[in-house]
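All of the numbers you see were taken from the coordinates with simple rules; none came from a lab. Just so it is clear, the structure is predicted and the values come from calculations on it, not from any experiment. Cβ atoms are built from the backbone, for glycine too; each structure is taken alone.
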Structure P
Amino acid sequence: MSDHIPASDPDSPVITEESLKHNRGFVQRLTTSVNWRTGILIPLLSVITALAIGLVIIVLSGSSFSEALEAYGALLQGSVGSIKAISETLTAATPLILVGLSVAIAFRAGLFNIGAEGQMAIGGMCAVFAGFTFVGLPLLVHLPLAILAGIIGGAIWGFIPGILKAKTGAHEVIVTIMLNYIAILFVGYLLKTSLFQREGRTDPVSKNIEGSSALPQLLDWINPSMRIHAGLIIALLAAAFIHWLLFRTTVGFEFRAVGANPAAARYAGMSVARVYVMVMVIAGALAGLAGGGQVLGVLERVTPGFTAGIGFDGIAVALLGRSNPAGVVAAAVLFGGLRAGGQQMQVSTDVGIDLISVIQALIIIFVAAPTLISSIYRLKAPAASMQISKGWAS
């Protein structure tokens, strides 16, 4: 074989034997699963370390060590201590699974989707509109229609940064941040219009959805106060679908190829612009589904701030889950447990729920800095971590 292989496009880079070997290794890395250390051990140690530091913070704030342990006991009790606690944990985890997948699939394509909060808000508004507008439809028609409305709303909001990235090179971080603000303000505006605002109310609150569009409760036959709903099943199916899409299809391979090396992917004949649009549409659809699930399964209406920062928590979930669907599910359950248990901790002890935010932030720091965890626990230096998104200059 000659030293140089000419490309069909005269403007394309010259391909050498060395670059071919590099690309073969690149393809092999794409098709190899994350090893157990980077995929399991580092995140697990990150969680343990964050909880240990949280314990120290409680003690330093004036509590005794026994009181700090009591606070953690209440946290555990509130997350998995009873069937109702588990129900609350899974209820909190359901939207986190979907927004975590939304951020994770963007990471896989080298994009940073910070817009899940706005996509979730628009998806929730579309779902609630479908939920109260269509009256008299059977459950098997009305519920899928409302869910689809949420998916479409989020997909449209994800399409905007995707097409701008593909056509103009606008950085998705800036665009999605701005779209978050637009979505939040747009929701506030719509809730004051006669189309959405509940009759007889002057505050921004939407009309209630019809019962035929509500997601069925899963454990109400045990206790009507248990809020876990069929959205959990939808979220798990979505995780299975994203895993299949990423690791079992040509489209998913293109997503991962563009995320790892867009120049090599472009040379191989892949349309990088098309991948950017497709990824952001899918990411938006997942976040929109999360918003729709919250409206149709828990809230039954929309008020300002109904997303409750879940879209931003999805970034932490995706990071902790290493952008792997199975890892995202596990991370979402963990964060859901922290949310549910944090409320019990605040009620039972003098420790405020703000500690949960501190623990979550520490988890993100340690996951993002695996070398630090390796140094603390004297592990071998971790292998080069997967690039999760492009830099500002991309």
Structure Q
Amino acid sequence: MLLGCSKGSDTKGPLTIVLKHAKILGPVDPIPALLAEFESAHPGIRIKAEVLPWTSDEQRQFLVINLEGGQPGFDLMMLDCIWVPEFARAGWILDLSAAGVTPDELAAHFPSAVEAGTYRGRIWALPWFMNVGLLYYRSDLLGRYGFKPPETYGAMLEQIRVIRTGERNRKLEGYLWQGKQYEGLVVNVLEGLWADGSTLVGEDGRVFPDPQRAEEVLRFMRMLIDTGASPGWVTAGDEEITRRAFGNGEAIFLRSWPYAVDMFEKPGSPVRGKVGLAPLPSHEAGRRAPGSTGGAHLAITRHTRHPAEALELARFLTSALAQRAMTASGATKPTRMALYHEPELVRASPNLPRIHDLTLAGRSRPVTPYYVMMSTTLQPELSAALVKVKTPARSVADARRRLDFFLRDLQE
């Protein structure tokens, strides 16, 4: 569908664009001020912002139910980057290439963010903000014992042992990560596969192309819990639960996303000035262990009555001006690479250049319209291995069998 003049505009007053987005975490929510600025520059348009449910699974469920109904009641929506191919294939969002959005227009964004918004050579969503998996560490504790950030999991485990022995603090945990049965667990396992030189989907499309390595990764994650290097409660831990524990000074290491860095540096934070950032460890010295890239895009509902205005708003919210404001607020990290080196932003958040490098070295989750189905199928199997309902070998075998069946049926 091409974007032209809006259909059914109300000539008696300003038209309304409904924006659906998740609550923006951070010290300040920059969205209201940005929308007010857009309205000031576009007197004929009013923006109604509506917040989506808290978790990504609930957000997707809400969007899918409303979009399948054909009258969603919103024009512009925030999509997790992994949903874009699925929504494009389903016909729920507009083809922005047909609206004149070109690859050159998106050249300032991280390539992985552009890739996530592209399906079958067409652009379907504009990159809004960026994420990458990384390792937070207590720089004060590592420095006290003469350690550098660990490059391998073996080195990390040794550092945990030495530091906890020296600190004699029973409440000090070793390594926190997201092991709850949700997308975060799949991401942690995916990063574990990459750290071991394997992957989730092989070149032939098969899930767990190297099942023995997948089993080893699950055994390792279970070992972290069994030995106490990670607390048992990580099997119920998500981003915020683990972020709060680390932010309270209760752990040495944390796998998380960049949004947390500014929270750790807030006045009054128990770990202010005591946190460093590093790449995720690998299982073997010299092997690169990329973090998973993530983030959010903006897409236009196929049934919007105001496609041109919705695209205008999407372009504004993903512009350098808007992403600069969101970055300055401490709420998000930008998809525009140049902003990570702007002096004013770096003064307020000195870790930005480091986050840029980690993001550039990151790796996308499989870009496929079937990713959510794959993740939903994997989640209970991976969780079963961690909580010892199944052996890692059984979880991998069951996941492969189920996904091979589903994917074969979908692709026929």
Structure R
Amino acid sequence: MMRFIVYLKTSIKTLFAKSPLLDYLSKVIYVTFSRAIYFQKYKKASVVSNSFLFECFRGKMVNDSPLAIYEALLKQDNNNTYTWVLSSSSHPLYSTLQEHSQTNVVLYGSTNYYLAYATHQYWIVNCRIPFCIIKKVGQVFTQCWHGTPLKRIGLDIKGDNNALASQKGTRYLYQIESKMIDYFISPSQYASSCFISSFALRPSQVLELGYPRNDQLVKYRDNFHYINAIKKKLNIAIGIKVILYAPTFRDNIFCNKSNSHILTNPLDSKVFLDCFDERIIFLYRGHYFTSRDKEDSQFIDVSDYDNVNDLLLISDLLITDYSSLFFDYSILNKPSLFFMYDRDTYENETRGFYLNINQQLPGAISSLPSTLANDILHAFNRTSDMSKFNTLYNPHEDGLSADRVINTVVDSGKLTL
């Protein structure tokens, strides 16, 4: 029954997305009524001081900047209480998180989930939250986001090619959300500019302190004991070259039946993989919006591996398309390549870019697997120097970003209750 309801909802979304006015009006009506219900249901629920609520990718993961902030808070001697949002009770960390005496778990979309948002003082998230949620006086909403933008997001998207929403409807929802945000974490002046325009933020809402999630990259980038332990965990031999392929989702390709964006791995072919010998292996990391179109693969699928930093640390080369992951990967001073087989459609109809990708990316762009194969072999024969790139896009990554964010956010929270 629940699967049918989800299917029905997504079918309605895809239908409305074809009519900007209908899509916009449906979203206005939905937000108005759902917020009225939320307010009526939780208006008497008191905000608990020193309580922290963490959400990553709708509860699918426990990682990214919220995890870095959580771990930094645990190191402090305090009386805080913590709650993590998880997607289901079968999540591999469901029991592990609750082993800590100060930590609780709620399931995404449940009654306890909405009650947690109504009662926790600090919200630490890296994704968009349900639009029915209303922030109360005394609550502090910190949006960590999940990467430095290359592809246009939010209000900056010019095309109207989203399978689930029109541009008019999307703009309305982003403006609703931006009004609730107290702090939006940014790693650089470049990213700050993108966030301000895409979320309709005021400059005062942006905390340009570096990404807490990248503290781990700084800490372990030269720790070969840690890196080798990850390889052992994934059954990867120490001397093997590791290539991580991490593409993003396509807004215009959505499957109502699976309730997810579908992405075919165009590199999962014998012709491409035969260009390399057994000394190189490929990992595949799908976006959290996507699901696989087939189960059998010659790639090692690490889409469900919680900590993407571990994957970056063990990889000798990153292949992506329009994902922001290469900005973080550059901290490790290792090469990135860009496989953009559908660039024209993505650039001109789907999203577009903030950067001039022909001049400002830290690696070669290819549109054919054969060209990419040559780029990979050349990249391994070159020495990478990302110092200039990191000066522009990662100037605050010194391993202390989580502490800086905590000091600012918690100090502001002391003034609100």
> From which structure (P, Q, R) was semi-axes √(5λ) of the Cα gyration tensor in Å calculated, if the value obtained is 34, 26, 21?
Replying inline: R
> Thinking of P, Q, R, which structure, once helix-only ellipticity at 222 nm (-39500 (n - 2.57) for each DSSP H run of 4 or more, over all residues; to 500) is computed, gives back -22000?
Replying inline: P
> Suppose you compute mean count of other Cβ atoms within 10 Å over residues 76-83 for every structure in P, Q, R: which one lands on 26.0?
Replying inline: Q
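Out of P, Q, R, which one gives 27 for relative contact order in percent (Cα under 8 Å, 6 or more apart) as computed from the coordinates? Working shown, then result.
Details: P: 32; Q: 27; R: 19.
Only structure Q yields this read-out.
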>> If you rank structures P, Q, R by mean count of other Cβ atoms within 10 Å over residues 132-139, which sits at the top with the largest value?
In response: Q
> Upon calculation of distance in nm of label points 7 Å out along Cα→Cβ at positions 68 and 100 from the atomic coordinates, which of the structures P, Q, R produces 3.6?
Replying inline: Q
